[in-house]
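Asks: Listed after this line are the structures, all set down as structure tokens.
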Structure 1
Amino acid sequence: MSQIAYSSVPAWARPGDLVETTTPTPTGSSYLLVGVGDVADALGRWEADLPPLVTTRIHGSADTAAELLAAALAEATVGIRVWIVADAGSALRLRGVAVSAGLEDDEIEVMTTVSAEQAEVDVFCSHCRTVTRARAAIDDVTPCVGCRRDLLVYYHVSRRTGQYLGFMVDAETARPQSTGEEVVL
């Protein structure tokens with residue numbers, strides 16, 4: 001994991017302790033507060049510090065939150081800010097939705113509730129293009145649900161999808177080639 005300093009993985013999703021997050025500074029004209037899991041208290045604290053009538057709360061499963069966030073951002077105007085409270089894997093996915101909608105990093109705040117090593121993450125298989133959801137961290141190996149290859153979870157995350165890159169763990173290991181013919185000695 002020597003390359004982590006140069007990784008596309010945000011600091012809050014990297015291995016290690018959870019990053020302490022305080023209430024973000026309100027810099028927008030409207031806010032989408034997005035939560036996955038048992039985060040109602042955190043969302044409530046953030047909402048209490050915002051002006052009234054400019055906040056929309058989205059809360060539910062990662063799938064539901066992603067769909068609702070995409071729909072809300074399709075209708076958003078300049079000045080929108082997205083504040084996310086979720087486990088690291090869901091937060092990466094939701095950040096991907098916001099980035100795909102055109103938001104910049106300074107318009108997105110993230111607080112993780114479960115560390116990167118304990119969260120389920122999406123791993124994109126570079127061989128069959130299937131996405132596997134697994135409890136895995138960087139440098140772990142997880143089987144692809146599509147092609148069944150053992151994938152190394154690489155320290156690269158797509159900004160657009162929030163998925164880790166996965167590739168066959170022993171892809172660089174030479175294997176004897178089989179000719180299909182039986183050799184009789």
Structure 2
Amino acid sequence: MSDKPFRIAVAGAHSTGKTTFLTELKDILQRDGLKVAYIHESAGKAKEKGFPILANHTFESTAWLIARTIEMETEASLFFDVVLVDRPVADALGYLYAALRHTNRIISSDRIAALESICEAWSKEYDLVFLTKLEDSVGLGEGRDRDEVFRRLAADEVRRIIDKLVPSRHLLKFGHMEEAVSFALDCFDNHRKP
């Protein structure tokens with residue numbers, strides 16, 4: 001088995017099943033005696049610090065989110081067998097693209113290229129990446145942003161950037177969580193075989 005923890009990331013728009021899937025996976029892995037880190041809630045911390053989020057994302061808020069996610073994942077790699085990531089670094093970039101489209105703003109191509117370069121390099125750290133699909137039948141979770149137009153833009157842009165940076169990603173469909181959990185566990189088992 002590698003001394004590097006197994007990293008599973010789930011990308012996608014808000015209220016698409018990421019947390020439900022990762023919570024179930026975390027519980028199963030912990031019952032098996034594994035040390036599991038769960039990386040999430042960076043956007044809430046960004047908002048607490050005063051960064052604009054969602055439709056108001058900026059270069060600075062996106063850079064902070066990417067850096068914060070990398071920091072948390074790297075710290076977790078010191079102590080945990082498995083690192084579960086609710087929103088890999090590319091999610092922040094997808095949300096920035098959606099915000100720019102939604103508000104008709106632009107930022108310099110140099111700044112976009114810098115963020116994309118970081119996301120491209122870091123995406124190689126994930127052993128398994130899932131991408132959720134926005135389902136019309138699934139409502140928004142409590143306390144979630146209600147701007148449905150932005151949510152759809154975010155889903156499109158996150159999918160676009162994940163497809164570009166992680167072409168081997170796996171689709172995570174609402175209602176098919178058990179299959180995805182089994183697949184993730186099989187991948188982890190294969191990873192730790194000598």
Structure 3
Amino acid sequence: MTNLFIWVAHPRKESFCKALADAYEDGARTAGVGISRQDLSNMQFSTAFEGYRAGQNELEPDLLAWQDNISGADHLLFVFPYWWAAMPARGKAVLDRALLPGFAFKYHDSGLGWDKLLKGKTGDAIITSDTPPWYDTLMFRKPSRNIIRNQVYGFCGIKSRKIVQMGSVKTATPERREKWLDQARALGASLS
């Protein structure tokens with residue numbers, strides 16, 4: 001059985017990101033997938049980060065649980081809004097604080113290389129935005145999609161399966177939002 005970890009990286013408890021994660025989870029559940037989940041809005045941790053120095057990164061229980069969920073998962077889903085070309089600051093703080101050397105990657109002692117310690121896992125991402133994806137691609141070269149695919153998942157060895165940007169959320173009709181929820185549900189169900 002596939003083990004799925006869903007992380008909703010939106011700082012509010014109720015959001016369209018949460019609804020999309022719920023739909024994806026519903027689809028995955030019908031596929032018989034084992035599911036763990038954390039929502040950023042329920043996580044308690046310091047956002048202070050001064051880099052990767054020994055002894056300075058003791059993790060709070062919610063960040064340790066996040067790492068445990070990553071470790072136990074075969075497949076990941078990160079759902080987050082696109083704010084200023086990236087995920088919200090508290091979500092980025094989780095990545096800064098918990099994707100640590102020795103857990104997610106290990107730099108080689110010499111040279112520029114590194115080992116990708118999360119190899120064997122796959123990942124999806126659903127990103128919401130007020131910027132239409134076509135415009136984001138044409139004008140800005142899809143920074144958020146590239147960051148999650150290459151600098152987060154790829155850097156740690158996680159193979160991207162589907163990276164989806166949904167927008168414009170601001171101008172979406174209820175029917176359009178329902179189609180996005182159906183798309184998220186189908187994406188979760190495809191894990192079978």
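Since every read-out is calculated from the coordinates, none of them should be taken as a lab result. These figures come from a predicted structure and were not determined experimentally. Cβ atoms are built from the backbone, for glycine too; each structure is taken alone.
Asks: Tell me which structure, out of 1, 2, 3, gives -17500 once helix-only ellipticity at 222 nm (-39500 (n - 2.57) for each DSSP H run of 4 or more, over all residues; to 500) is calculated.
Replies: Only structure 2 yields this read-out.
Asks: Right, something else. Just checking, which of 1, 2, 3 has the largest value of relative contact order in percent (Cα under 8 Å, 6 or more apart)?
Replies: 2
Asks: Also: For structures 1, 2, 3, which has the highest computed value of distance in nm of label points 7 Å out along Cα→Cβ at positions 43 and 123? Present the calculation step by step, with values, prior to reporting the outcome.
Replies: Working: 1: 3.0; 2: 1.9; 3: 1.2.
If we compare distance in nm of label points 7 Å out along Cα→Cβ at positions 43 and 123 over 1, 2, 3, the biggest value is for 1.
Asks: Here Rg and Dmax of the Cα atoms in Å has been calculated and equals 16.5, 54, so which of 1, 2, 3 was it run on? If you can, show how the numbers build up before the last one.
Replies: Values: 1: 19.8, 85; 2: 16.2, 52; 3: 16.5, 54.
Comparing all candidates, it corresponds to 3.
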